[in-house]
Structure I
Amino acid sequence: MASLSLPFETKYLPLKKFFNIYRRSMEETEEFWAEEARQLDWFKTWDKVLEWEPPFARWFVGGQLNASYICVDRHVKTWRRSKVAIYWEGEPGDVRVLSYSTLYSEVNRFASLLRRAGVTKGDRVALYLPMIPELPIFMLACARLGAIHTVIFSGFSAQALADRVNDVQAKLLITADGGFRRGKVVPLKEIADEAVALTPSVEKTIVVKRTGISVSMKPSRDLWLDDLLIKAASFIEPEPVESEHPLYILYTSGTTGKPKGIVQSTGGYLVYNYSTYKWVFDLREESVYWCSADVGWVTGHSSIVYAPLAHGAAIVMYEGAPDYPTIDRWWDIIEKYGVTIFYTSPTAIKMFMRYGEDWLKKHNLSSLELLGSVGEAINPEAWLWFYQNIGGERCPIVDTWWQTETGGIMISPAPGIECVPLKPGSATFPLPGVDAAVVNERGEPVAAEERGLLVIKRPWPGMLLGIYGNPERYKKAYWSTFPGMFYTGDYAVRDRDGYFWILGRADEVLKIAGHRMGTAELEDAAVSYSQVAEAAVVSKSHPVKGESIIVFAIPTEGSAPSVSLKKGLSDHMRRVVGPIATPEEIYFVSKLPKTRSGKIMRRVLKAVANDLPIGDLTTLEDETSVEEIVRSYQELEKEREEKK
């Protein structure tokens, strides 16, 4: 390939190691990724590194490997067999610690019972489980047999579960009697039963005993995990699978349109994640790695299961809510297990900012060495609070950008290669092998500091194989907007130093009197006001402007909703962004509607503001947040009517 001209100012060129590796990954792409792939264990070496037939890519063609072997078997052949693989803590406080040898034993036993249940290579297995060790164990057991798992978030409703199971035609569903969330039992088996009534492909249901609640068991269909383990074999030979053999199918949230089943390969995905987690998190033998995400999302797949276990790291898993039963639950976990790497979402950080620093002072967080942010762009205020109060001003923050479709981290600092000067709120630079660009609506590169659409200009090993059963939808969704370039659907800016700043989804854009404004930019302006802890911005139909700005804000601890606070916030947003950013209305609430993965459900807020049906709330963490928002909105509308 042609020599690459890097878009970085000369003042950053002393970072020669990072930029030299990046340049080589662009100029000698196949040789670069072949070297990375050789760090994993292959049963058969590939014949060809990349087969690119746009828009479909196949990596390490002809190679054979097994994800279970890479994450477990190869470690038990070394001193790591006695090393901790998983520190698990349940919401009620129960604890389990699994060494790599224990994990190896469990994966083999679970693979044995799956085989006895008729699961073979290529079969789809649906996993509807809480955050318990059985979830990653079943994922690895499926991979051991060459079966394709689809993890379905345990917060989904019966209909959402059924839709996903039917799409992949899963023959086996694995669930639990229930799971714990904020001191209550989520009745997963009951929900699963309702779903299975709508899923003719499901032949058997395996049930894990987690809560001990009484559940209905259909004799011809339902099987207790404990009963099956009695006859389980202690070893199952890992099935060599082709590099492009699907490892998993994971559905996007589906808040707009039918959920897409993202199909991920085995070889490319494992190579990409092994490399990027080495670069981004600088994983070492002594690392204790905690990603606070749910395994039901792609962050959990890569950051809790496949990447850290491929490295032989010790991971932390936690079942419950971040602030239950007390606000300092997370800080207690970090102190208890000596967490060195903590990877969480900006939404969670903003939530804890509300409570102040007193809760943090009760805990020793000195074990932390590196912090990470994932899920959405992090605003500078939250970044600085995270850096100062959680990291003690000593831990670098890796602000990572990626998607379900990318399979792994794409843009991020890479301290495992070389420490890049950080800018609060910027994801910094694309990682080696990632040819990212910011373009206008015609697909042309934009100038520095000009907003545009983020695209990826060439294939990378972690990219999705496609959308399950729908290649045309894959082409249309990701490759039709800009032919030859992968469309991410995100707005971004590249500053004069070449740093990338992610501005949020292109479909989360307000059009105010002809001006297009991203919700992320407006929310950043709102939370930069000293008396606002969190904020969400949506639009409301306006007869003159087309759309107007509606802000839902949570005051900081000690700040009470008032007319003066409302005026102060409105004036602040005008100063920070401009007069066009003046809110039409501001609602003060104590909590925002969020999914259990921590994302704000802006569609709910928009529905309330526009007097529209709220719709499905099955992924909502706390329904009382919606009740409060509706009540606040109605009270304000009543006040307006009375004034008229």
Structure II
Amino acid sequence: MTAEGSSQIDNVMQESRLFPPTPEFVAKAKINSADAYQTLYDASIQDTEAFWGKLAEEELHWFRPFETVYEKTENGVGWFVEGQTNISYNCLDAQIEAGRGDKVAFIWEGEPGDHRQLTYRELHREVCRMANGLKKLGIEQGDRVSIYMPMTPELPVAMLACARIGAIHSVIFGGFSAEAIAERNNDAEAKLIITADGGWRRGKVLPLKNIVDQALSKSPSIESCLVLRRTENDIQMQAGRDVWMHDLLDEVDEDCPATPLDAETPLFILYTSGSTGKPKGIKHTTAGYSLYTKMSFKWVFDYQEDDIYWCTADCGWITGHSYMVYGPLANGATVLLYEGAPNHPAEDRFWDIVERHKVTILYTAPTAIRAFIKWGDEHVEKHDLSTLRLLGTVGEGINPEAWIWYHEKIGAERCPIVDTWWQTETGGIMMSPLPGAIPTKPGSCTKPLPGIIPTIVDEEGNPVDTNHGGMLCISKPWPGMLRGIWGDEARHQEQYWSKVPGMYLTGDNARLDNDGYYWIMGRIDDVINVSGHRLSTIEVESALVSHPKVAEAAAVGRPDEIKGQAIAVFVTAKDAEAGDELRQELKLHVRKEIGALAVPDDLRFTAALPKTRSGKIMRRLLRDIAAGKEATGDTTTLEDFSVLAQLRQDDE
């Protein structure tokens, strides 16, 4: 019913394939039927506060119990506000008290092949030493600590140590530039930065300390720099400011009791790219985030006591915070950490790791999956992946063809896939199949988690029809929700709460199908309005990627005098010759898959697409290029600036 001028989004692709979990998986699953999911979900919606209150009492350790589950205040919201807890205690001390002291918490593999394991008792000791080291450097509750490190165990140790004493950590991905580090240091007014001499990436040393030195020349609030010795490359140590980690930790006690913290004490700031020139420091607090990450990990990954869980993200992203450190450890899980690249020394590194460490749960990004497809099945087929029982995807929507490859080649058609939708701002997963209960559809995040009420509205705030896209909102508060943008409450209110009164605006478009399954259709500004028809970019991209000669694609709109907007696509081909013949073939393929309305006006081939360092395609930069404009907004998260330069050159 989408007529000209409608603010609903056309749904132009259909996906009807349904994949129920195998009987073998269902037999062991904790939530093992659609009825069990629905009963849990209904209870969470009928009395949301009672639902979360009961879970908080049962699942978290409290130094002082809470009395009020949720309240709205002049300064925002509060969860479990009178209570006192500590997430480091819940991740470590509580696990030791539950009998997991000798259970392995972290299995770590460095890129060169070095290995370490830390039991919960050993991890507790290292976190206490680090916490006492921070105190010795003058760090107190409320101080901000920047962390710019490789993926070694010392990174989660530093996070947990900050949490233990009430310091607020700001983890900065260990690939950002000095300028990006300085910007984050200054916005948070960080007092300390923790780094390493270097880190390994594709066989080379990333000179992290040298980059930090450049950043500190522009970071006046930083008083100390704590340095891990990792790669033993030559670095400069500035007297009075720089401290070797091993020297500091040799001098401190191995016991540091966790500080009782008020429920709404800030836990961390995590910077995410914004459409303006300044990154946003998303703020999360202690108790609500603790509960939500613990429960969502338990529900979504159907965690079993003997699982070996591997999340391939970096701790510099929210996925690393919630599902590599806090969520898994609060459940007593064994977590695999890997330092390096997925294709070093060869394209089978991930599958080699899965085989050697007997990984049972793998959580990775669609970008990585598409890279694996491009590299070839032979790298997968040389390894035994039979220990895997559950697969997950995170970071952006996964196109159906990549989903099917993941299901068949990695999961051997026996592993459910949890396609998770969530954001830095939400703190944890909001929509995902519960793998023993909900049949999956390729490309759909399926159903909301308990306590989450998604609502899809048009630009006037009115609910849209089934199978039509609109703006995805969340209509009830949840414990893991963001508590603000650091130092910019006006921006927080304007961006997330003002457009649709009473609801959290996610910034994503979505649709609900006839089976009650949700489909993410890209960012709100990733909609192309062609002759009055509003098309989702993700559907155009999925059509292109379903062609056997296409590795990756990004679609954007550009101004057009007649249509309003024209469709411009950027395509990375596989080994095929990228020329006029393939261009015409792909346009015909889109016409066949979707219809004439979605046929691209411009189709450009490119060796690579501009992406953030977490693998998300930066479509707003492509929109600028397609429109012939200079790229605008925050580019500090861009992984490879040469890609942008090459695209501009190709455009000239």
Legend entry - Answer label among I, II for the case where FRET efficiency 1/(1 + (r/R0)^6) of positions 190 and 278 (r between Cβ atoms, R0 = 30 Å, to 0.05), calculated from the coordinates, equals 1.00: II
Inset, instruction - Work out the source of 0.60 here, i.e. which of I, II gives that when FRET efficiency 1/(1 + (r/R0)^6) of positions 174 and 470 (r between Cβ atoms, R0 = 41 Å, to 0.05) is computed. - result: II
Inset, instruction - Compare distance in nm of label points 7 Å out along Cα→Cβ at positions 286 and 326 across structures I, II and report the one with the greatest value. - result: I
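Mean count of other Cβ atoms within 10 Å over residues 110-117 computed as 21.1: which structure among I, II?
Comparing all candidates, it corresponds to I.
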Legend entry - Structure responsible for 11, with relative contact order in percent (Cα under 8 Å, 6 or more apart) calculated and labels I, II on offer: I
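Just so you know, all these numbers are worked out from the coordinates, no wet-lab data involved. These numbers were taken from a predicted model, which means no experiment stands behind them. Cβ atoms are built from the backbone, for glycine too; each structure is taken alone.
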